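Student: Presented below are the structures under discussion, each in the form of structure tokens.
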Structure P
Amino acid sequence: MQIVILSAVVMFGTVLRFWNLGQWSFWIDEVFTVRDAQNLSFDSFRAIPNPIPYLAVKLSILIGGNSEWGSRLIPCLVGIVSIPAVFGLGRTLYNWRVGLFSSAFVACASWHLFWAQNARYPVFTFLFAILTAWCFYLSLERDSTLLMIGALACCLCLILSHTLSAVIVPALAVYAVICLLEKSDRKRWLNLLIFFIPFTLPVFVLAFPEVRGYLFSGWGRNEWQRSPLYIILTLVQGVSVPIAVTAFFGAVSTPFNRSTRFLVCYAGVPLVLFLVASQLQNVAGYYLFWTTAGYFILAGVACEQIWKMVEDKTTNRLGLLVPCVLIVTLLSQDYLYFKIENGGRPKWREAFAAIQTEKQPADKVVLSEPEMGKYYLPELTSVYIGGLLENPEAFEKAWEDSGRDRLWFVVDVASFNVFDANENVRSWIRQRGHLIKTFPAFSRAKDRTIHIYLLE
């Protein structure tokens, strides 16, 4: 029965993750990843601190083709594999019902769906973090050296997927200290040393100025208003408010045994470290996406607790009510994701297709992200809008001196709202150009609309 239900959950999650996989346009970070993956070589590979996503995307393009669908194929498969992985971790920590509940939540979660349909790193960190946690927990439970080596290998893959995922190491260290207080013997110490000693060595590389420069370059404190509240709201919104609330009750309603302590360390310690780091550096809430498995499992624990409360009665309808409400809530977000939010992405591809139909050979495209123009419309020159932002008079004079060449302006509202909050640049564009087309898109209370203007 467990296998049948889990198979149904995985199949449903698979359908969701392949649905419209190639329909969504790339967004800017995806284009950077795809182009870097295409140009990946042995020399550039050595300079990339997180090579696994780039290797995966390069292989994905070789298998599926140089398109949105082809670039996202392997990340999509990794997202699908992570669904039964969550079941395995939940069953190991608690029981099969918790595993099924948590895997069903992941299968329906729109945040997980978004990253599984993305040629980026987060879905890799999600899977490798689960495998790291699973092996590490079992190793301490069974005093298994082989499982600890497996945890080390998975953790290295996690960090090679995204450097800041290394915060899982202090999280596991806190749990290890708790376990040592309960039982301290030679075998357990040996296993823990096998895992943690390799992570003490990279600390010494901080002595090199190049390493420190890489870690802190361009990360101004709260540069994009990424405050502690921002990080918390990102996590709560990502997993959904009902899941977050249920996970909280799952943590406080169950006995504070080893399993619950492990999940609290797994999800809580990285969050605390990021909240502290946000006062020093710019860290984004979605960097903690890999910790969300802990929230889904804790929500499953709460559902299982309710199930146990009514299992002695003639009906288990109440036991099914809470997980059903949670799944319906998650599915409603999936509906918005597919029908309203355009997969959480701006319509870059559609915008450049509109320019493609009316362009002339000498035209130029002015936009906030020139890399998007180089990818979708390489035959036209892409110009960064920074010149207009910094000195409108000089920009206009240069345009007049060039003989008033035709300029296409791609105004992506989400970016312009950041650097053009007073709309001076947009007013300049509206006064001199005329609107060609608008591509509306809204997701997570954010306007991702793109306007196309032509100045001639």
Structure Q
Amino acid sequence: MANSNFRIEKDSLGDVHVPVDAWYAAQTQRALENFPISGIRFPRRFIEALAIIKSAAAQANNELGLLPEDRMDAIVQAAESVQNGDHDVEFVLDIFQTGSGTSTNMNTNEVIANLASVALGGDRGSKMVHPNDDVNMSQSSNDVIPTAMHVAATLAIKQELFPALKAFVASLRDKAEAFDDVVKSGRTHLMDATPVRLGQEFAGWATQLEKAVRRLDAAVEDLSELALGGTATGTGINCPPGFSSAAIDNIGRMTAHPFREAENHFEAQAAKDAYVHASGVLNTLATSLMKIANDIRHLSSGPTSGLAEIRLPAIQPGSSIMPGKVNPVQSEAMMMVCARVMGNHVTVTVGGQHGNFELNVMMPVMAHAMLESISILSGTLNAFRTKCLDGIEADRERCRELLELNPSIATALNREIGYDQASKVAKKSAAERKSVRDVVLEMGLMDEHKLNEVLDVRHMTEPGIPGA
């Protein structure tokens, strides 16, 4: 006799003991027992997307006269509660499972079916609303899971990453304007180079990320194609005419995004190129942020033995042993996020290679990697902006001090005294730690009035010929 803490559910393989208070059923329980691998669950975004699909499908099936009104209403109501996160505890399966994600599709079907059955007066496990026949009507795991992957990633990018990225760009633009008057040493190969303005450096970073926004726009356009309607192998077997267009229209209405049916269902289910592309865009964004985070921590290095051209907000003590130490912790956190995103892109890339014949069989881990990347990129952009970027200050005196000692300023002398003489000036300046200005006057190479024109450092940061 079954323990009172369990109920007996049946599937095609026989009896299964399911916790009595669980909303899921037999197939979920089997998968829970079969894949005790990592404890990593599908992200909230993915469960939300699955619920949106199930609601949209129920409404489409009702419009086609295939699903009675009462069952449709019960499914939609149940799906909405899942979409809102009311039953996240019921989504118990590991992401390392069947590569099609069938187990998690059935987890969703079973939870919604049981909720709907109870709403109609039945018991859990009664199948008054059937998980396969009703909730999964006109669908297959093989088109539902890739559809959920695209819907979840699209919504996460639009609702999380875009706002975070655009706010970060706006802050960079504000700093670029505020620091436009700060002339400092440029650096190439980590060595002193001709002058730049601090505002130009910030503007360069802003442009990097504005281009990232444009790349993400293109990725979202690709992700807007949905596989729903291809069912098992892309042929659309058991999918009635009009279902996919009606269901996808419903998804579009529910998400306020113009999703569309896949141009070719075989491509949409066997290949995950749009997903790999989108992950590649995230990888490129991570590369940009790694550069920016590194530049900022190097520019702030010091305070006495580094560059110290900018000051970062002091948000926490930097050492358990060295009093008064403050570290560029937001840069370090962002760099670790970027490393993780790059690793996730490898996972998505390898996953994308395994579209064997008519189905990709690494979809769950690809979905997890993508959604984690979007989430942590959004998080680090928001944290870095509010805790670091907005509070950055320029140390104008330090920038001026280092620039005065920069031998590369001698580059501006080339047209007046020639490369060879300018090289001698630069070497003498570096060796004696004297300014280029002082060395030129000591060597009697130019009069002071002309030298002042040529060594106008602000002019050196703009196109043209100094002193012209």
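Student: Assign the value 0.05, calculated as FRET efficiency 1/(1 + (r/R0)^6) of positions 62 and 302 (r between Cβ atoms, R0 = 41 Å, to 0.05), to the correct structure from P, Q.
Tutor: Q
Student: If distance in nm of label points 7 Å out along Cα→Cβ at positions 6 and 438 comes out at 8.6 when worked out from the coordinates, which of P, Q was used?
Tutor: Computed on structure Q.
Student: Let me ask something else about it. If you rank structures P, Q by distance in nm of label points 7 Å out along Cα→Cβ at positions 126 and 422, which sits at the top with the largest value?
Tutor: Q
Student: Another question about this same structure. Of structures P, Q, which gives 1.6 when distance in nm of label points 7 Å out along Cα→Cβ at positions 382 and 414 is computed from the coordinates?
Tutor: For distance in nm of label points 7 Å out along Cα→Cβ at positions 382 and 414, the value 1.6 is produced by structure P.
Student: When mean count of other Cβ atoms within 10 Å over residues 30-37 is compared over structures P, Q, which one is greatest?
Tutor: For this comparison of mean count of other Cβ atoms within 10 Å over residues 30-37, the top structure is P.
Student: Okay, next question. For structures P, Q, which has the highest computed value of Rg/Rh (Cα atoms, Kirkwood Rh)?
Tutor: Q
Student: Quick check on the output: -18000 is helix-only ellipticity at 222 nm (-39500 (n - 2.57) for each DSSP H run of 4 or more, over all residues; to 500), derived from one of P, Q. Which one produced it?
Tutor: Q
Rule-based calculations on the coordinates, nothing more; no lab input. Small disclaimer: the values here were computed from a predicted structure and weren't measured. Cβ atoms are built from the backbone, for glycine too; each structure is taken alone.
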